[in-house]
Structure I
Amino acid sequence: MPPMMFTPEQLDALALGLCWVAAYGDAGIAKAASEVTGKIRQGLPAKLKTLFDDSTQLVGKTQVAHHNFENLNSLRSAIRRRQKIWTGYTDRLGNVSERTIWLFALGYFSGDIVLAAWCEKRNSFRHFDVTRLAFLQLVPESYPHSRHRLLRMWRSAGLDNTIPGRS
């Protein structure tokens, strides 16, 4: 296999993105970023490896602790499988409600992780702060649309501009 070839700007973009994920992502996705970094390094010729390792693009340290939300891998898997989730959710006022949601995206925002989902209870798109999920249970049922279709519907409703708003 030929070595990977990138421009210096492309290497900076890769290094910056992977560092950001390592700093602001949850433990599972941060580990994946570290693994990708290793794979990229292995495929680079020596000169480009030096450029990659010595990238001048920096990510500030987060003041927020890494999310220790053990279910994020399950949520990512549910998104890929179009699987419904039954959850208890605590709103900003402390009210808890149970909902069945159709997850289609996870948003990472400088320490906050937000789920974008269709909420059966509200019959609308909603955003959920993962730290407010009281519990979750995978429902052995797929939702009727592809996640790509839900994402397009969500974007056409202009809701991609409202994150990191929360339900």
Structure II
Amino acid sequence: MIHLLQAALAVIFPALVIVAALKDVTSYTIPNRIPLALVAAFPAAALAAGLPAGDIGLHLGVGLAALVLGMVMFALRWIGGGDAKLFAAAALWLGWPAAASYATWTALAGGGLALSLLALRSGYLKPYVVTGPAWFSRLAETGENVPYGVAIAAGALAAFPASPWIRAVSIF
């Protein structure tokens, strides 16, 4: 029964970051309820996974550092407020040392996202975009924001196997 609880709690993280990415790409917003749900579920997941108190403290420290970094990036207008909150909530779950690969994968995914949007917004592809859904057409608008929650989710999912959640869940 405990393995089933661990597995259920471990699925919360990838599910919520995917929902955040989908919401961001379609509306350019990440509702506060998504990072809040990640933060609220963390203590239960940490206890179910049997994380020692020191590791939980390290996760909290990583999350706090990511929140400060996210606030700085928001103040510099590099990312939106929802992106900063999602970045911190994901870092809380990933902890150390997975946070290092999380930051690397997020930066790489952000670069790929930026290049993709530049191509989409170019004069070559733009005429083909107008026939798609409204949210897709909005992605192709010159001067429109970048839904960086997509890159954050990609980085979080890439770093997730290095987190303690995969090691803690052994269903077989």
Query raised in the report: When Kirkwood radius over Cα pairs in Å, for residues 77-124 alone is calculated for each of the structures I, II, which structure yields the highest value?
Result: II
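Say we calculate distance in nm of label points 7 Å out along Cα→Cβ at positions 13 and 141 for every structure; which of I, II gives the highest result? Present the calculation step by step, with values, prior to reporting the outcome.
On the way: I: 4.2; II: 3.5.
Looking at the calculated values, the largest one is I.
To test your reading of the models, identify which of I, II gives -24500 for helix-only ellipticity at 222 nm (-39500 (n - 2.57) for each DSSP H run of 4 or more, over all residues; to 500) when calculated.
On the way: I: -11500; II: -24500.
Matching structure: II.
Thinking only about distance in nm of label points 7 Å out along Cα→Cβ at positions 21 and 101, which of I, II has the largest value? Please report the intermediate quantities before stating the final value.
Numbers: I: 2.2; II: 1.6.
When distance in nm of label points 7 Å out along Cα→Cβ at positions 21 and 101 is computed for each of I, II, structure I gives the biggest number.
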Report summary line: Value 55, 35, 29 of Cα extents along the principal axes in Å was derived from the coordinates of, among I, II, structure I
**Report entry** Origin of the derived value 34 (relative contact order in percent (Cα under 8 Å, 6 or more apart); candidates I, II)
**Finding:** II
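So if we calculate distance in nm of label points 7 Å out along Cα→Cβ at positions 29 and 53 for every structure here (I, II), which label has the highest result? All intermediate terms of the calculation are to be shown ahead of the outcome.
Numbers: I: 2.9; II: 4.2.
Greatest value across I, II: structure II.
So FRET efficiency 1/(1 + (r/R0)^6) of positions 93 and 157 (r between Cβ atoms, R0 = 25 Å, to 0.05), computed for just one structure, reads 1.00; which one of I, II is that? Let's see the in-between values first.
Working: I: 0.50; II: 1.00.
Going through each structure in turn, the value belongs to II.
Bear in mind that the values in this text are calculations on the coordinates, not laboratory data. Here the structure is a predicted model, which is why all the values come from computation and not from measurement. Cβ atoms are built from the backbone, for glycine too; each structure is taken alone.
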